[in-house]
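What follows is a group of structures, each given as structure tokens.
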Structure I
Amino acid sequence: MTVRFCTEGSLAAGERLAGWGAHPEKVLLVRWPKSKWRFSARVAENMPPEVEAAVTRAAEAGWRVNLIDRKGETPGRHRVHVGPGARSTEVATGDLAAVIDAVVRGGPALTRAGLRPESRMQILCCTHGKHDRCCAKWGFPLYKTLDRETRATGLAEAWEVTHIGGCRLSAGVLVLPSRRKYGRMRPEDVPAFLAAEAAGRPYLPCYRGAADLAPAAQAAEVAGLRHLAAAGIRGRATVERDTTTGRFRVLCGRAVAEVSVAPEEVRAHGNCNGLSSGSDITPRTGWRATVGTVSLPASREAAR
């Protein structure tokens, strides 16, 4: 089979989604017109030098900076969203550098800069085709559906976003403030995905694992949650590791699934650039999870 997209190569190699859910806690989103995005996830073509310098300072201070955009935004105005804390504001271009610097300083500077608590979920869909063509091919159709559905309900805001990692797992989605990350999502997934997120739980068919867990623990979490969901038990999980056996315990309410995880080699290009250039594949470590003993509560309703 001729593989033209890294997403196709990842699927053909049998790469699993679980284990690729990591994302930094310190997130800074800046609205900038998508037409000006380039390969960089945080710097655009027409950024004033002072804004580019502020973005660079934020990145050097440990912030994951991404650009976002959507139709209907006012030219010369820029939404700024910050996590943790789920704060946002909107400012003119001339004030943007000062607001970004206030984010880096933190504390009272956030309030003085006009950053206020944001109550709605932010759903970010990577459409960054200038970074990887898979993100345009699969990301943009998904974004259009997310945008339409979230505008209809008002429960969340959907944005196009620059590179969030895992181009080969397109379409990629990040939900804030939970930092739940998804891959290989398609437009037909959107209704069930939004319903799960509205209920405060991950959408399991596309879930990559909790951002704060190590990759092996993410694989255990996803496998355990899927097994329990098949038994009618759904929710968020706590993951523990038995240091004696090395196995994981995935707890969802009073239900417990014991999961063994083993590394496996994955041989597929990580992005379309490597695929197009014909470069050698650098093997990655993936994780294979096997569910063992499962303990269910006497009343399953109590664990939902």
Structure II
Amino acid sequence: MKRNRTKNTRSPQWDDLKIFLAISRDGSLVGAARAMGLTQPTMGRRLQSLEKLVGCKLLRRTSDGYVLTDEGMAVLAHAERMEEEALAFERQLAARNGELEGTLRVSASDWLASRVLAPVIARLQQKHSRMMVELSTDPRLLRLDRRETDLVFCFNRFEQAHVVQRQLTHVHYGVYASRAYLEQRGMPHPSTGGAGHCLITMDAALSHQADVVWLTGRLPKARIMGRSTSRDVQARMCTEGGGIAVLPLQVAESTPGLERVDLGEPPPGRDVWMGYHRDFRHHPRLRALIDAAEAALLLEPPKIMKRILPSRGS
């Protein structure tokens, strides 16, 4: 007598595919588990269950990490479309919630986060105690479409069509060094090319930035003695006598022990752009933070930041 085998008719669930997406993007169980808030063994078991369910290997383990198989590539396209729909649904639900409660994810550079946004967020949360803001200073540009963040403040325009953006403000920069450094080495001057002086700049990967090009052009004979992607770290290196640096006035004017250095002309400033997903246009938590940030910029001295008035309807 033959036994009737029960066919597995269960379809992959969205939670299963989220595991698959996380591993395929990170390339490792450890990193994917960290991103998902799960353990590494759990991630491994869930992947194996998904592969058993679909009847083929989706990811192949190599010495460099997990890579997609041909079948995995096909599943990836479908999973990413499901992710887009799921995230769009989440954004729509969040935008309909008129209460100022819940979580808002914000991303900004280190000094902009600490010197400008942190006080704004603290005051906002005192007013709306059920609202929680996650402020990330992750150097990579987080994805708005994947809800890695809800609001981004950065120094470049956004290229994605789904991002609503506008120029929020213009940041002025200045040249600084510590008093002890200047007493020891004297005031630098472009006519000497900065011979005998030391510079503190962004790291090599960001040497193309306008302020770095400007500083090394004004003082081409000076030696670069320190690099950091953090403006706060550069300011601290300056106060300790490490050299000369171009700093945002917002950072320099609030850092004790720094002296302004005149190199004949001011360094180039930078525009701050703000962007959020178009589905969040009427999000109450988002609007509250944007309004609070703009109000705070109105109180900044003109020499530090120049506020850009928004166009109507933006």
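What follows draws every value from the coordinates through simple rules; no lab data is involved. Worth saying up front: this structure is predicted, and the values here are computed from it rather than measured. Cβ atoms are built from the backbone, for glycine too; each structure is taken alone.
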Tell me which of I, II gives 0.15 when you compute FRET efficiency 1/(1 + (r/R0)^6) of positions 100 and 172 (r between Cβ atoms, R0 = 25 Å, to 0.05). II
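For which of I, II does distance in nm of label points 7 Å out along Cα→Cβ at positions 108 and 124, calculated from the coordinates, equal 3.0?
Values: I: 3.0; II: 0.9.
Among I, II, the structure yielding 3.0 for distance in nm of label points 7 Å out along Cα→Cβ at positions 108 and 124 is I.
State the single structure among I, II that was used to calculate P(r) over Cα pairs in 10 Å bins from 0, in percent, giving 5, 21, 23, 21, 16, 9, 3, 1, 1, 0.
Working: I: 6, 26, 32, 24, 11, 2, 0; II: 5, 21, 23, 21, 16, 9, 3, 1, 1, 0.
Checking each candidate, the match is II.
Out of I, II, choose the structure whose coordinates give helix-only ellipticity at 222 nm (-39500 (n - 2.57) for each DSSP H run of 4 or more, over all residues; to 500) equal to -11500 when calculated. Walk me through the numbers on the way to the answer.
Details: I: -8500; II: -11500.
Derived from the structure labelled II.
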